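For reference, the structures are reproduced in the following blocks.
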Structure 1
């Protein structure tokens with residue numbers, strides 16, 4: 001069975017507090033987009049294995065797609081070992097939940113393969129044991145994510161628009177970013193309530209004005225400078241707003257007009273390898 005994994009973007013990302021368990025309580029408005037990976041899930045002859053078009057992806061049982069298949073079997077008692085082949089288009093370590101999206105795609109596919117008939121919410125609950133972003137990636141669309149990301153509230157859809165996504169070549173360590181965050185010293189936060197109201201009104205300009213990610217402020221200075229350079233390039237090309245997604249380093253901008261978005265993607269493509277033109281999507285439920 002073939003399955004589709006959808007990349008996510010953060011329209012907002014706020015860190016509210018550090019919890020006693022060492023994790024942080026987050027508040028994020030999330031959106032799935034049309035940038036996808038393609039997975040093929042096949043019943044295995046013996047122990048399941050994983051392959052990919054990227055040689056550096058883990059295949060030793062730590063891959064989230066493998067973990068998702070095992071979590072589904074534990075939760076349902078259904079299905080045997082599976083071979084998973086992943087064709088990656090979503091950049092790796094990019095703040096776009098590529099690994100979590102692959103895990104969510106496996107859960108949807110296993111649900112179909114075994115005729116388990118689980119609801120999307122039941123699959124999302126299984127996904128909690130795999131990773132914090134997996135429940136959202138199961139459900140997709142536009143949603144408010146709270147806690148570690150597992151508490152989800154569906155929101156009105158992001159209005160139709162064109163999204164230019166650009167990933168610079170350097171990596172960002174999520175644990176390192178979290179270690180730099182002092183919640184008491186966060187001076188600028190996203191207007192989450194304003195974002196929810198703008199989504200309710202279908203106001204794309206209002207949505208774009210309220211996009212913000214607190215992680216941008218704790219990047220190393222030279223990385224922050226490059227992120228801001230990409231943001232400025234998107235804004236100069238006509239983006240209504242541009243921010244970093246997740247823990248980065250990927251930056252995206254929202255455009256009303258397709259020609260402006262295409263021109264921005266062409267210009268950034270002259271300097272960066274990972275540049276994509278996408279649209280907001282919801283995930284067809286009941287399909288892998």
Structure 2
């Protein structure tokens with residue numbers, strides 16, 4: 001397996017040791033607790049095992065960054081092989097840093113891959129349909145997996161700093177509750193590879209938005225020291241992992257049902273695509289989740 005740099009948890013928190021797996025030359029990542037849930041299949045892709053070249057090497061899953069379309073299609077076929085499905089079963093997001101969430105049906109199967117999307121500005125996907133592969137894309141932002149094994153409902157959402165302050169993870173859970181009767185205490189959540197606090201420098205205006213969302217009044221406690229710190233130059237280091245975790249816990253998920261990655265995209269630029277590490281010259285990773 002590729003020698004991944006892993007992050008040790010600080011301030012008394014624990015990070016999940018993600019499992020590296022291989023299939024026909026491809027390497028991908030899974031969460032231990034999600035692996036134990038028999039009604040789903042999931043994975044988070046790496047750069048290894050695809051056919052793209054140059055800055056997209058090799059498992060690029062973006063059609064919009066300049067890579068050759070036939071290369072990206074072949075990469076999706078390889079991911080489909082791991083998932084045990086046809087590419088016509090994938091449903092792609094249209095991520096624009098919103099808190100818009102779409103309920104996916106079988107009619108959406110193939111959207112964005114084998115047929116036109118038919119929607120836009122969607123950063124979260126939910127389904128109760130078996131055999132439909134929810135698909136979202138990343139190169140530093142936070143992927144959030146949500147699985148209710150009782151009602152057999154799944155959700156997947158894209159949470160950059162904007163999605164995080166809009167609490168897209170909690171809003172996805174709320175939609176699962178309202179649409180399908182899910183109970184938060186039954187839901188498992190996983191925060192997948194993304195940029196760690198040590199690598200994520202932001203400006204003061206971003207921190208002001210974080211302060212507004214994660215106020216002591218709303219979150220029943222002051223978590224500022226867990227979310228960011230200021231450097232001598234006036235910039236801040238933001239902890240998106242902890243922010244997203246707090247959002248899921250506030251929405252009612254049990255602490256023992258939440259897994260937080262130990263792998264940073266920016267710390268592993270040869271293994272995972274990172275917008276910051278590559279200064280924008282990169283492809284996209286994919287988060288995939290399906291009900292069986």
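Rule-based calculations on the coordinates, nothing more; no lab input. Worth saying up front: this structure is predicted, and the values here are computed from it rather than measured. Cβ atoms are built from the backbone, for glycine too; each structure is taken alone.
When helix-only ellipticity at 222 nm (-39500 (n - 2.57) for each DSSP H run of 4 or more, over all residues; to 500) is calculated, the result is -9500; to which of the structures 1, 2 does this value belong?
Source structure: 1.
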**Item:** Structure responsible for 35, 29, 20, with Cα extents along the principal axes in Å, for residues 46-117 alone calculated and labels 1, 2 on offer
**Value:** 2
**FRET efficiency 1/(1 + (r/R0)^6) of positions 102 and 230 (r between Cβ atoms, R0 = 41 Å, to 0.05) - structure with the largest value, from 1, 2** = 1
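Work out the source of 3.4 here, i.e. which of 1, 2 gives that when distance in nm of label points 7 Å out along Cα→Cβ at positions 22 and 182 is computed. Present the calculation step by step, with values, prior to reporting the outcome.
Values: 1: 2.2; 2: 3.4.
Here the read-out was taken from 2.
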**Message:** If you rank structures 1, 2 by distance in nm of label points 7 Å out along Cα→Cβ at positions 158 and 190, which sits at the top with the largest value?
**Reply:** 2
**Fill in**
The value 1.00 for Rg/Rh (Cα atoms, Kirkwood Rh), for residues 38-205 alone, derived from one of 1, 2, belongs to structure 1
